[in-house]
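Chemist: Take a look at these structures.
Please treat every number below as a calculation from the coordinates, not as lab data. Just so it is clear, the structure is predicted and the values come from calculations on it, not from any experiment. Cβ atoms are built from the backbone, for glycine too; each structure is taken alone.
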Structure 1
Amino acid sequence: MSAEPSATRRRVLVDCDPGHDDAVALLLAAGDPRAELLGITTVAGNQTLERVTRNARTVATVAGLTDVPIVAGSAGPLVRTLRTAPEIHGESGLDGPAPIEPTVELTAGHGARFLAETVLAEPSRVTLVPTGPLTNVALALRMYPEIAEAVERVVLMGGSYTRGNTTPAAEFNIFVDPEAAAAVFAADWDVTMIGLDVTHLALYTDAVGARLASIDGRAARWMAELMTFFAASYRTSGGMGAPPVHDAVAVASVIDPSLVTTLDARVEIETASTLTRGMTVVDFRARDPVHHVGVGLDVERFWDLVLTAVGALA
């Protein structure tokens, strides 16, 4: 795979809780030459920290990411009890393919600190892409508030302006740690929300599966096995005929911003209510909009991007 000159590549750090859709997001970041993956930090969410960290190492092993640091972060939300999603992702968090013994080692340290130090080392050049609960990002802000000025952008998968998928009001990532989400959206930095309204357009249909099956390569075969399990989970537990690869949309929108249409708005997080805990309250009529909210996706070009990236991996 030939890479573009470093100056033209998007320098990204992915904070994640793999998770099937996180895995696709990481494969995309690994395989697209326009992305330069500076590191992977993990956070408890889809499964426990131990399991999602192992899963990140597994994805890195499949993708051949031998020189990208993987740093474990927070084992639970700031103040809440952790909720995981085994009904969607299985007991390992990455059920489906035969287990792989990861060969990519864990880097010592804490994900929140690594995240902050990576941003501060290259002011205005690093884009954070959180695809799990926002605990690590909120902790990084608390420890190093100067990252708000140093980061280039924050492009996160989470929230929605019309629906929830964990409760009627709340999307999973925000629901798990709403206090962390509130801190991230309240900070003075450039935040784009890639929520369910957009990610539910990125469906792994039978037609997409047929295209993936035509790609010869270890990563493509592994992803196909992964998505077979994911599709079955969504049919039984998610109530959808095809699974959305939520997190890959966030990474894709950083690589090619023209894929996602956004509108300016102000987003606030509900933390006090029992019924609407974790709701992303999106005001498109705000006089002082400070956030960008995804409202549309070029689905065909999105899948072209993902499948080309996966095909570029050995």
Structure 2
Amino acid sequence: MNVLITGSSGFLGSHCATHFMQLGHSVTGVDIMPSATTDIVLDVRTYIAQSQTHFDLLLHFAAEVGGRENIETNYLQIMANIELDRLMFAWAISHVKHIIYPSSSAVYPVTYQNKLNSALSESLVDFENNCIGLSDHLYGWCKLSAERMLWQMHQTTDLQIHILRPFSGYGPGQSTQYPMSNLINIVKTTPDNLQVWGDGEQSRDWVHVADILNTIEWCANDTTGYLTLNVGTGVATTFNQLIKQIYKIVYQKECPEIKKLIHKPVGVQHRIADTATQAKFNILPQVDLVQGITSLL
């Protein structure tokens, strides 16, 4: 299979490039940043303006993201993702057979993310019936816009489309801009000065990159014409619980008091995946939180 990966130097993009190369596929990685998994160091918009190469599969990771603080303060740059996605999808219609698009759990209406253990199912975003709700910040709106474009393309083209909504992904090589890597770094480097953004009682669904890759591989082999799929564990873990778990694994004892940084952005209160569709296809995550944390130490 001939695979194009945009954003191939980023966290998910680089893991995906390595994974598909190990499976024996021909992989072309495009990114503005050089790396071992990037073949073409170029803005993807410039690349598609020049390229007439055809691919069996497109994995489109290229985007402006950053951590929560970037999402909330650098919103105009985040909005540029809509035009980037539009250009990629327009090019893909005549150059690609299958798109796997990593959307985000941020597309879900925030009104459903205030109650602990209130799971978010794929059906909460329903383009067919024009039921979408208010997504999480402009980052969520950008991902939702991309999903809407792909839904429309499914109506009018022969493209095969899989949309993934990963929850709080983590794994080796992730920047400390992201919560899991940042908290592990804090516990290891300043164990006597543990800090959490907000009160630490906001919860997330932590899913290891190995499970995200397994889901992407499953999608690459699935023949469904159009499918939207969560990638999560269905397990809620608060930031306070996460810090305590990391500390216990690292030092084999209970952690000291955690300082609360109330002025920092925290996002929604609770974001947990409904895993019923994953269970239906037998692609539930296999890496539990303790295993995942241990793999990063």
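Chemist: Of the structures labelled 1, 2, which one yields 0.55 when FRET efficiency 1/(1 + (r/R0)^6) of positions 192 and 208 (r between Cβ atoms, R0 = 25 Å, to 0.05) is computed from its coordinates?
Modeler: 1
Chemist: Please state which of the structures 1, 2 yields 2.2 when distance in nm of label points 7 Å out along Cα→Cβ at positions 248 and 264 is computed from it.
Modeler: Clearly, the read-out refers to 2.
Chemist: Consider the structures 1, 2: one of them gives 5.0 for distance in nm of label points 7 Å out along Cα→Cβ at positions 40 and 240 as calculated from the coordinates. Say which.
Modeler: Structure 2 accounts for this read-out.
Chemist: When mean count of other Cβ atoms within 10 Å over residues 16-23 is calculated, the result is 18.8; to which of the structures 1, 2 does this value belong?
Modeler: Only structure 2 yields this read-out.
Chemist: Out of 1, 2, which structure matches 18.9 when Kirkwood radius over Cα pairs in Å is calculated?
Modeler: Here the read-out was taken from 1.
Chemist: Given a value of 16.5, 47 for Rg and Dmax of the Cα atoms in Å, for residues 144-271 alone, point me to the structure among 1, 2 it was derived from.
Modeler: 1
Chemist: While we're on this one: Out of 1, 2, choose the structure whose coordinates give FRET efficiency 1/(1 + (r/R0)^6) of positions 224 and 256 (r between Cβ atoms, R0 = 35 Å, to 0.05) equal to 0.90 when calculated.
Modeler: 1
Chemist: Another question about this same structure. Upon calculation of distance in nm of label points 7 Å out along Cα→Cβ at positions 64 and 168 from the atomic coordinates, which of the structures 1, 2 produces 2.6?
Modeler: It was calculated from structure 2.
Chemist: Could you tell me which structure in 1, 2 was used to calculate mean count of other Cβ atoms within 10 Å over residues 48-55 as 22.2?
Modeler: 1
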